[in-house]
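Take a look at the structures below.
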Structure I
Amino acid sequence: MADAPAAGGKGQVRKPATEAIISFVCCFYGMWWSYLRIQEINNYLGRPVVNPIFAFIPILMILAYWKVCEVIPEVQKKAGLEGKDEKIVDFLSMFLCAPYGVFRLQTKLNEVWSK
């Protein structure tokens, strides 16, 4: 897949507002966004945090969101950033208002990928 980074590599910096708007307009894009970000995180950390396919299975999507939100501070620390543990806020934003959650997580990942 051309969009996924090489193992251990960083992901692609994307415009958070654009990603949030598209995921709001098209629900399937939100799932696709989650799938790609899970792949990026798994590749960056060099280990599977969660199976990216979970992004397409409604019940397992909740687990995927939790695991991604749980590992964001680790991703930030690996990049030399301060890893703020905001997993509850991140998870609730993804679960209750997905476009805002996409915006929050993409912003955090952009900080890591641009480092």
Structure II
Amino acid sequence: MLLTIADREVETKCGVRFIRELDKRFKLDAGGVKFGFGLNQAAFYIEQKNPSILVDLIECSTRTAKPFKPTTEQIEDFIDEQEDCDWLFKNFKKELEESNTTKKLFGQIMAEMKSNN
């Protein structure tokens, strides 16, 4: 997905680096062993339409962006400027459903969330 942040285009990518970055942000500490569960948290927050996850999704998906990598402040301003963030939630959800790296696990997480409701 292409986003225009701070008047510059940046491409989001939901691959392995994206997952690794999410896992760094969202860890479960179980008896000293840390488990990354970033995609689980992202799925939950996307379904809740929690705007704070959009910052994480954009930061993690633009981790390797060249030549422009937006700062946290630029991303927050971009989100604040949106009249409605539903399109961002919808597009990230679609990207996670279609990316070779995330589609299987994301599909399982979403199915589990729906069965628990």
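Here helix-only ellipticity at 222 nm (-39500 (n - 2.57) for each DSSP H run of 4 or more, over all residues; to 500) was derived from just one of the structures I, II, and that gives -18000; the source is II. If Rg and Dmax of the Cα atoms in Å is computed to be 12.6, 34, which of I, II is the source? The read-out was computed on structure I.
None of the figures in this text is laboratory data; all of them are computed from the coordinates on show. Every value quoted in this text rests on a predicted model; they were computed, and no experiment measured them.
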